[in-house]
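Enquirer: Given below, in the form of structure tokens, are the structures.
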Structure P
């Protein structure tokens, strides 16, 4: 009995450091944000008094609703393009490259741009897409257009392009990891039973890649929904998402309002993740 008690105590002691870290750096900050979200604020002060006015404003404002819809639109469109590109790249690396050394080299080649800052890679699109940028000058020189295309920069197009550029790797890595675990004998069996390449892809490879797709989806969706700097720079401050709402409130020292928006965004992301996890058990992948 004493041995069992000692083992039980040892288990608690081993778990205590990580528990304290999670409480101090995850639970406590989230709890603080939730508490502050119910406070009141004026132009000059913050009043620690319980109130629902921040949430009433959020759910009653048509502007906030449009911003949330714009955030979901950015996340969905970015997810579609990152999934298409990420799945294609991962499929090519996993099934068309036979040499493991070449696979590693090409995979590292995909990651090289991500060794630099996100902001640098994002801003690098501005001189390329600008009115007098490389893209417009090329289109004019080829005779495709007579004058510069205005919507290439400071538009939804440039925002989506930057998002896809920044976050595609987060879709490539988990899908590639899942594809490399697929038993090649299953693919051979599908071919032996008369399945075409497309049928094998749809009925064998794609179902087995669901965990990787879901992990990549969670990464991309959460990153896009929480991003604000990309929307600010690539839209020329002409577009907004929920992250920009929070950033603007913080710059105006409206911390309760920013906290309320952050809580709503957090709940929205958690609900989205919960829905995604209903389709596949990613614990097997982890």
Structure Q
């Protein structure tokens, strides 16, 4: 299947303001691009790219002051398969985990495992290890938190979400990640495009989405505590320990958000062929 996706984001800054952007798809998905993924800036500014410590493509710019708009629109191929389901995937003992997986067992800025460890073991200590335990955590978070855009809080930690029982997609991910880590299951944060493809259309304006990934049976698997159902056409832009590592825009100075539009839609193969020809 083909997916047309992209964004238009605008900020107002007060003088030259360095910015880091994680607005490209992950390198693993570049081979799926049908049309070029190019970030355009208005006004034009020099931009450099590098791959950060978590494998994300980071674009660096200096906003000149005043309004700056960044946008992209591209078509990408996708298998059309839902998130993998592997109930037989086993949980590794900590001593058997690969070295590069170990950081995803530790507490982090938004995943305050020290405050949730006793709670996690009281809730999930009797559940079977592996996939069943992860799914029990996802079910709990899905039912424990109430989704509310109006109550978004960029300082809310996993423990805060557990106590307040409200949040947005990143809060669902943070709480599930923290609870999994408390149970010695490596968990990492992921963010990207997730359109209403294969599900009823959500009338609310689209946003970038957040979910998480679990290491079981020698690989990473996708889970989504907000939706709690397999979805298709996830397009990952960034992965990390939590939202700190995956902020799609970071400004080193005041930057007021002026516009934020995201689109993700399935398109016909004919549309993809026309885009390639153009």
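Enquirer: One of P, Q was used to compute semi-axes √(5λ) of the Cα gyration tensor in Å, and the answer was 37, 34, 17. Which one was it? Spell out each step's value before the answer.
Expert: Values: P: 37, 34, 17; Q: 32, 22, 18.
Label of the originating structure: P.
Enquirer: One of P, Q was used to compute helix-only ellipticity at 222 nm (-39500 (n - 2.57) for each DSSP H run of 4 or more, over all residues; to 500), and the answer was -21000. Which one was it?
Expert: On the way: P: -21000; Q: -6000.
Structure P accounts for this read-out.
Enquirer: Can you spot which of P, Q the value 4.1 was calculated from, given it is distance in nm of label points 7 Å out along Cα→Cβ at positions 126 and 238?
Expert: Values: P: 1.5; Q: 4.1.
Source structure: Q.
Enquirer: Further, regarding this structure: Assuming 35, 19, 10 is semi-axes √(5λ) of the Cα gyration tensor in Å, for residues 22-101 alone as calculated from a single structure, say which of P, Q it is.
Expert: Q
Enquirer: Hey, distance in nm of label points 7 Å out along Cα→Cβ at positions 54 and 94 derived from one of P, Q reads 4.3; which structure? Spell out each step's value before the answer.
Expert: Values: P: 4.3; Q: 2.2.
Structure P accounts for this read-out.
Enquirer: Who wins on distance in nm of label points 7 Å out along Cα→Cβ at positions 134 and 262 among P, Q, i.e. which is largest?
Expert: Details: P: 3.8; Q: 2.2.
Max of distance in nm of label points 7 Å out along Cα→Cβ at positions 134 and 262: P.
Enquirer: Additional query: Name the one structure among P, Q that relative contact order in percent (Cα under 8 Å, 6 or more apart) of 26 was derived from.
Expert: Values: P: 26; Q: 30.
Derived from P, not from the others.
No value in this document is a laboratory result; all are computed from the given coordinates. What you see is a predicted model, and the numbers here were worked out from it, not measured in a lab. Cβ atoms are built from the backbone, for glycine too; each structure is taken alone.
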